[in-house]
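Engineer: These notes open a run of structures that come right after.
Rule-based calculations on the coordinates, nothing more; no lab input. All values derive from a computational prediction rather than experimental measurement. Cβ atoms are built from the backbone, for glycine too; each structure is taken alone.
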Structure P
Amino acid sequence: MVEILVDLPAGPVAISADWSAGDSGSTVIVAHGAGTGKDHPFLTGFAEELASRGHATLRFNFPYVEQGRRMPGPATHAIATWNAVVAFAREQDPDAAIWATGKSYGGRMASMAVAQGLSVDGLAYLGYPLHAPGKPEKPRAEHLPAIGVPQLFIEGTNDPFIQPLAQFEEVVATCQNARIIWIDGGGHTFEVKGRKRPASEIGASLAPFVAEFVHP
């Protein structure tokens, strides 16, 4: 475990992170969803599968998790965190390509950071939360067309955060370089009704899609 300093308006704060070196020439940074942390089995399973394929990985906590709070802080704090973890990853391997991934909230915050100038080689979303469930009239997508790097959306067809699916497809179509991989029957955490699997196994099952995205 390592500590990364994040510059917030009230002063720098330390967040915990897990760094795993690799030899593929790519570093995949993994952010957690709003209600979890970096050690959720879904994320550890995802990261471990990527590491087994030679990719360096970096999982981290947002400051609100370090402070013991359940609800995310301001988006500006999350964006500052993404800037700090990307800078840390570049220090570890200056020549590696940097890929930002995140579950739900973590991925959306990465996209906002990139839209505001954070430099990465691409973005992969593990369930992008287009809108709150049942509120498609309030999409969180105005910044996505400004992103120039490749974007991969891995989405469950039963995810309430992207219903109706046609709306989600229309949003992705506005992006400069983006595509969707559908997980048939998957919910927001990619669970499939009638198919019981550990969260770590579900997370690991998505890693090959990201590995192919990183090294097509």
Structure Q
Amino acid sequence: MSTQDRDPDPVPLRPALVEPSADVDDRAVLGPATRVWHLAQVREGAVVGAECTIGRGAYLGPGVRLGDRCKVQNHALLYEPAVLEDGAFVGPAVVFTNDVLPRAVNLDGSLKSGEDWHAVGVTVRTGASVGARAVCVAPVVVGRWALVAAGAVVTRDVPDFALVVGVPARRVAWVGRSGERLRPDGPGRWRCPSTGELYLESDGALAPAD
């Protein structure tokens, strides 16, 4: 192979950029080309992948983990041990809880500490989106490429490619990887109107035909 036939070397990503008003703990890890905007807080032990955006006033709790190319919009609150896989989107003012039985005090009236409860988390799978002001009540999993509507309250797992709305959230449609609602294309078959991708439904689950 000649030098002309070789693929060019990839352009290295620039370092992470943190606005001066943001609070990023020294024990947090930020991937290259990630941006942390004004007044955001990234706590100790949090790990953020490459090319992520952390919006103004957002909060990532201790040990929260984000994959690559995730977006966490303004004032979203992700409490530990939340996990976002690659390409996940969290809209403005979204809240991920982490306590099944929230109480400020113990039965004897003493203030609860970290040792007095067990944190449970929200997981958002690859490509999924959680709309503005939605609340995910842990422990729940939002499936791959699923879409949680704005203002929804998620209290149970969301299937891959599902569109869920309401309080509590319920599935009302299927969506494709583009986010468009899928259209029927025969028994157990669904097609994306924008990309033409075909999806197959079986036993209440959806998957790409390929």
Structure R
Amino acid sequence: MPGMGTDIHGFIECRWDRWLDEDDRSWFGAIDLAHLYNGRDYVAFGSLFGVRDTASFRALADHRGLPHDVSQEVLADFEPWSDELHGESWISWAELAAADWDEFANDVDGCVHEYHRSPDGSWKMHGRNSGLTRFAELSGLTDARHLYSAGSVYPENTEWPDGDRLFRIGRLQRKHAVPDSEWGSVWSVMRTLANLHGDEGVRLVVWFDG
């Protein structure tokens, strides 16, 4: 249907690597991603899996397809709808743990970034296109299209100080494209499972609709 959004689906899988022969190391579905993540963030989808936003970052795991040894739980969920799905991929916890989360995007973000001052005096990212009522007052932008895409109106590093708050035009870091506020629960479960199964024994398998 035209205009439909794109949603992510998938499972965290794990396998027991210790005390088993190679032939016995089967993958199992540990938890449905829907229990841990319910957002729709195209910059995150692109940064992780190369879906929707393919310009901002090099994807960590771009369209790999389902793993050849994917779990039965994943197949049971995926196959009935496979004709309507796309972007299948997977990424191990080892790869996620080794990723450069401080990496900057290839280009300036269209959204204005809001920062709050931390107790140590440093600026901490608070959100993208957040606090827009106040930002409109500071910037003088009155057109909604320009307000929501201020990064295409003002040069990179343009700033609007506002006490212990700051608005800035700039490039996203990967950690802000895939924020802990949305993905922290996913990483927490994968990290816990990796403590038991090893970093290569835990992976996130995903696909998309829309």
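Engineer: One of P, Q, R was used to compute helix-only ellipticity at 222 nm (-39500 (n - 2.57) for each DSSP H run of 4 or more, over all residues; to 500), and the result was -7000. Which label is that?
Structural biologist: R
Engineer: Upon calculation of distance in nm of label points 7 Å out along Cα→Cβ at positions 66 and 106 from the atomic coordinates, which of the structures P, Q, R produces 1.6?
Structural biologist: P
Engineer: Right, something else. The value 31 for relative contact order in percent (Cα under 8 Å, 6 or more apart) was derived from one model only; which of P, Q, R is it?
Structural biologist: Values: P: 20; Q: 9; R: 31.
This figure was derived from R.
Engineer: Among the shown structures P, Q, R, from which was the value 25.8 of mean count of other Cβ atoms within 10 Å over residues 98-105 calculated?
Structural biologist: Of the options listed, only P reproduces it.
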